[in-house]
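Coordinate-derived values only; no laboratory data. Keep in mind the model is a prediction, meaning the values are calculated, not measured. Cβ atoms are built from the backbone, for glycine too; each structure is taken alone.
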Structure I
Amino acid sequence: MGKRRRVDERRSKRRPLVVGGMIAVVVGGAGLGVYALYGGGAAAEDGAAAQAGKKPVVKTGPLSATEVTTAARTFLTAWQRGEVTRAAAATDDATAATALLTGYTKDARITGVTLTAGTRTGDKVPFSVKGTVTYKKVSKPIAYDSALTVVRRAKDGRPLVDWHASVVHPDLADGDTLVTGEAGDPPVTALDRDGGEITAAEYPSLGTVLDGLREKYGKKAGGTAGVELRVVRGKASKAKKSSDKTLLELSKGTPGKVRTTLSPALQAAAERQVAKSSRASVVVLRPSTGEILAVANTNHGFNTAFNGSLAPGSTMKVITSSLLIEKGLASADKGHPCPKTFTYGGWKFHNDDDFQIKGGTFKASFARSCNTAFISQAGKLDEDSLTKQAQQVFGLSMNNWAIGVPSFDGSVPVQSAAQMAASLIGQGGVRMNPLNMASVSATVKSGTFHQPYLVAPSVDDRTLATASRSMSPSTLSQLRELMNYTAAYGTAAEAMSGLGPDYGAKTGSAEVDGQSKPNGWFTAYRGDLAAAGVVQAGGHGGDTAGPIVASLLRMGG
């Protein structure tokens with residue numbers, strides 16, 4: 001016991017972990033706390049069982065409060081002390097944890113870390129972080145909040161921290177790293193179309209946009225780099241079009257200036273509108289040019305409006321309708337079937353509440369968003385017909401948009417059987433975001449595809465994407481008739497009330513596995529404005545995304 005007492009006394013002299021304002025007993029308390037924290041407890045029991053020739057008991061079931069807090073303390077104590085190996089061993093991915101925690105000191109240059117645990121909620125423990133970032137002779141304090149979740153490892157029942165990079169810092173995704181040093185890209189001052197400065201403080205949705213502008217134009221805009229702590233994106237984040245992010249500026253660089261196409265009035269209005277809903281996103285374009293006038297998201301951490309990849313639901317019927325009209329399979333004012341259900345490829349497709357339209361026109365089916373009116377034509381189309389239509393007419397799904405910041409230009413993969421049929425109504429493998437769907441409405445309004453852009457191509461002489469062909473005058477006329485009728489008398493009428501007569505719209509609802517309500521979509525145009533929005537898990541698009549889009553179109557511009 002004398003030897004253990006000396007070991008415990010040495011440990012007690014180290015800086016203790018602060019837990020909820022109190023010194024954690026597992027660090028500075030009696031031998032029992034140290035025993036549980038540093039290898040006793042269940043491990044000792046397993047050892048005793050092994051010596052007795054019995055198979056160790058693997059604990060299962062929900063974690064107790066003691067298990068959660070003990071696992072959290074083990075990890076946080078070791079991290080604070082700089083004991084990387086011990087901290088990593090307290091997680092369920094020691095290799096990834098070791099790499100990131102080592103880099104926290106070595107690459108991010110964060111030292112003097114104090115971790116303060118908050119109040120546990122279930123298996124989750126929030127905590128605050130304070131430390132100092134030092135590069136050469138420059139130092140600055142850093143403080144932020146994070147959280148960890150404790151899980152039970154299946155093979156032995158041991159409670160461990162569920163490892164993700166976000167445990168170290170909430171802005172980190174798995175595979176990302178933290179680095180302090182001379183900035184790779186000089187800062188930029190972004191300007192709106194009127195020459196006013198754009199800041200994330202004034203327009204919270206534009207934080208990710210500003211990161212993208214710096215990444216793209218920092219070295220081209222004439223600025224000089226400073227020293228900063230930043231998130232460097234890994235492969236997975238880059239695949240999602242995420243940009244590096246500055247967390248702390250130790251010394252300022254000299255920013256260059258980049259002018260954007262954003263309208264300050266529309267941007268401010270878009271910010272207000274999405275703030276009224278949870279998980280809402282919207283984009284406003286000018287159809288005649290492709291200029292992006294506003295982009296806003298409720299969630300400021302990920303730009304769903306530009307980079308989202310979501311099933312667009314019935315807003316996809318705008319593209320599908322252009323295809324059916326071109327193929328002679330539908331005509332705005334001619335009769336068209338809209339049964340309650342239609343089976344194709346082994347799947348039984350339904351309309352909302354199994355409604356049907358007897359003796360109705362294709363225009364009536366479009367306006368009421370009749371799914372079976374589109375599914376019934378699947379057997380008359382080639383498997384790649386919808387893909388070609390999206391690419392050749394609407395400029396989508398070719399991965400070649402260059403808007404000035406990272407973006408996703410939609411995906412309409414070639415599919416077969418039931419999945420091909422589902423794609424016709426914006427389900428299956430089709431994926432879009434509000435930028436893509438605003439562009440669809442803009443193409444209908446202008447008559448030809450103009451690739452959206454946030455920074456004029458003349459700034460860096462980049463080439464914008466183009467479509468290989470336009471719709472025939474007859475197809476375009478009928479498509480405008482369909483969208484106009486829907487805005488006036490169909491599912492979009494309530495949202496678009498008072499905005500006519502030069503307008504058109506389409507609503508959409510996209511089912512998502514695990515959600516009780518579908519994602520609500522809305523795309524529309526009025527005059528020389530086109531917009532689209534989505535409210536995830538919001539329900540019907542006409543009721544959720546519709547008012548957001550319509551309020552912005554009402555502003556004109």
Structure II
Amino acid sequence: MSGARKLTSLAAALLALVLLLLTSCAQIPRSGPVGKSNDESAGKPNNAPVFFPVAPRAGAGPESVIEDFYLAGSGYEDDYAVARQYLTQASSVKWKPDQRVLVFRSARVVATAVENVFNYELDLAYSVDADGIATQLPEGSKESIPATLTKVDGEWRIADIPDGTAIPEETFKVIYGAYPIYFYDPTFSYAVPDMRWFIKKKTVKSMTSALLGGPAPYLKGAVVSAFPSGMKLARESVPVVSGAAQVDLSAKDLVDASNEDRLRMQTQLALTFRSQPDVINVELRANQDLVRVEDNGSVLPPVRDKEVPAHQIAVSNNDLVRYENNKLGPLPGIASVSALAPRLPAESPVSQAAAFLSADRSTLYSIVPGQPARALTTRTGLSGPSFGRYDWVWAAGPGGSGSTEVLAYRPTGVAEGATVPAVRLTPSWLAGRHVTEFRISREGTRALVISELNGKTRVQVTGIIRNGDGTPRDLTAPVTLLAATDPDQGVWVNDTTVAVMKGSANGNVTPELLSLTSSAPQQLAPWAGLTRLSAGNGPAEIFGQSSDGIFQRLGNGWSQQVKGAIDPAFPG
């Protein structure tokens with residue numbers, strides 16, 4: 001065995017020992033008595049671990065120093081004091097561990113052609129930036145971290161290393177947790193989660209800083225914040241005193257804000273801290289002085305995790321029907337469309353409008369009460385329709401010159417024969433790709449997009465940028481969710497989770513739950529011949545369709561609900 005391999009084995013053994021001793025090393029956080037300040041206590045679980053990394057060993061070679069330095073990155077106490085012992089004095093002062101976390105499946109130290117310069121080669125699982133935004137990476141994703149070493153008093157020390165830490169995936173999941181911070185839709189009616197990863201023992205401060213920093217890139221322009229750009233914390237902590245999180249902000253910005261804006265700030269923080277058991281309420285402060293916020297009823301709290309109605313739209317006997325309480329009935333107020341052979345219908349969550357595709361998926365139709373169905377567009381290979389805010393119905397299909405177009409139409413309130421307002425978007429990240437699914441989130445600020453190119457699919461979530469009147473204007477560069485298979489369809493399950501699958505009329509199909517936390521996919525029970533998915537409010541309300549009828553997820557299996565209907569879909 002080579003020297004590098006021996007050192008890697010030793011590092012793995014040390015990591016195993018740390019994990020084995022985790023229960024004995026974990027410390028219950030101290031909660032201060034009532035009326036006493038307990039900085040960063042909020043959200044600190046009783047089993048929040050404290051790692052005690054190994055200090056530099058006398059006579060260790062450069063490979064061991066690099067491996068032990070990164071293993072010491074699990075010890076975040078006292079500003080990574082142990083990890084800094086592996087650095088030269090100048091490098092220790094310069095190194096910023098909180099700029100990035102590289103989470104690896106495996107790692108090894110490799111010498112380079114340059115004397116005393118080594119690469120720490122990683123098979124990456126995640127990359128987490130300074131704001132807690134995680135990027136999930138597929139197996140085989142590689143990154144090399146260069147490290148330059150020198151001798152200090154006869155011992156090898158790291159003279160130059162990039163900012164950030166690199167820790168094993170198992171350790172990362174113990175030290176860090178995924179938490180939502182919340183922004184508003186542009187009307188301040190809905191709360192939109194933005195999932196971030198933070199060290200469990202530093203959550204309240206990290207959440208506050210991330211909130212002030214603004215939304216993740218895929219949400220920029222689609223959501224808004226009550227906090228003006230540039231607002232900062234006045235001190236580098238967010239103490240929790242008698243259950244109150246004391247958020248001390250830059251005085252001028254806070255004092256100049258209206259009471260309505262302050263109330264929205266306070267509400268945004270309260271939503272963000274709702275995962276933290278030690279936080280009961282939020283206090284806004286300016287240079288440590290309490291700033292009063294009057295709740296006079298002028299600001300309504302935003303809706304979080306908006307629910308959909310309990311009924312579904314479906315197709316039975318070649319016509320649109322309502323599916324509710326395991327019964328099929330007519331779709332209220334809508335004329336028969338059996339002559340058009342409807343498929344993949346959608347129903348508006350805010351009106352009685354509906355939309356559907358022709359049997360060959362070449363024509364998108366809409367229908368509103370009192371009017372016949374009207375064709376909105378004709379093109380090959382359209383995705384099924386989905387309704388969003390302001391009664392816009394969305395689909396995607398091929399455009400000209402190889403482009404892929406995302407289409408939005410607003411058929412409600414339009415007289416028969418009049419032109420339906422329409423928007424065509426051509427996001428560059430969809431160029432050349434075939435969109436098999438385009439689903440608007442319940443609060444209307446995001447869309448689930450599943451697209452295919454050369455047999456490989458991407459599951460992505462994009463933000464919807466609108467004009468002031470709600471008209472769609474653009475889509476943001478998306479975030480990608482990793483699935484275990486190549487799904488061709490998906491639905492929103494709640495505000496942070498989607499269900500996806502690759503339908504098959506013949507073989508077993510295993511749907512998956514994908515989370516915006518960037519955690520691993522959760523596989524649901526397989527079922528033979530599932531061809532369509534729908535979802536209501538939460539993982540318990542997931543439905544699948546096969547040739548035998550419509551089934552509902554029940555525990556680790558599926559329970560048949562009704563026969564004679566196809567293509568069920570909850571409003572949206």
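A value of 0.95 was derived for FRET efficiency 1/(1 + (r/R0)^6) of positions 123 and 523 (r between Cβ atoms, R0 = 41 Å, to 0.05); which structure in I, II was it taken from?
Source structure for this number: II.
Comparing structures I, II by distance in nm of label points 7 Å out along Cα→Cβ at positions 259 and 547, which one has the largest value?
Evaluating distance in nm of label points 7 Å out along Cα→Cβ at positions 259 and 547 on every structure, the highest lands on II.
A value of 3.4 for distance in nm of label points 7 Å out along Cα→Cβ at positions 339 and 475, calculated from one of I, II, originates in structure II.
Among candidates I, II, the computation of distance in nm of label points 7 Å out along Cα→Cβ at positions 427 and 467 that gave 2.6 used structure I. Supply the structure label, taken from I, II, corresponding to mean count of other Cβ atoms within 10 Å over residues 283-290 with the calculated value 23.5. It was calculated from structure I.
When distance in nm of label points 7 Å out along Cα→Cβ at positions 171 and 515 is calculated for each of the structures I, II, the largest result comes from I. One of I, II was used to calculate helix-only ellipticity at 222 nm (-39500 (n - 2.57) for each DSSP H run of 4 or more, over all residues; to 500), giving -9000; which? Of the options listed, only I reproduces it.
Computing semi-axes √(5λ) of the Cα gyration tensor in Å gives 52, 30, 18 for which of I, II? Comparing all candidates, it corresponds to I.
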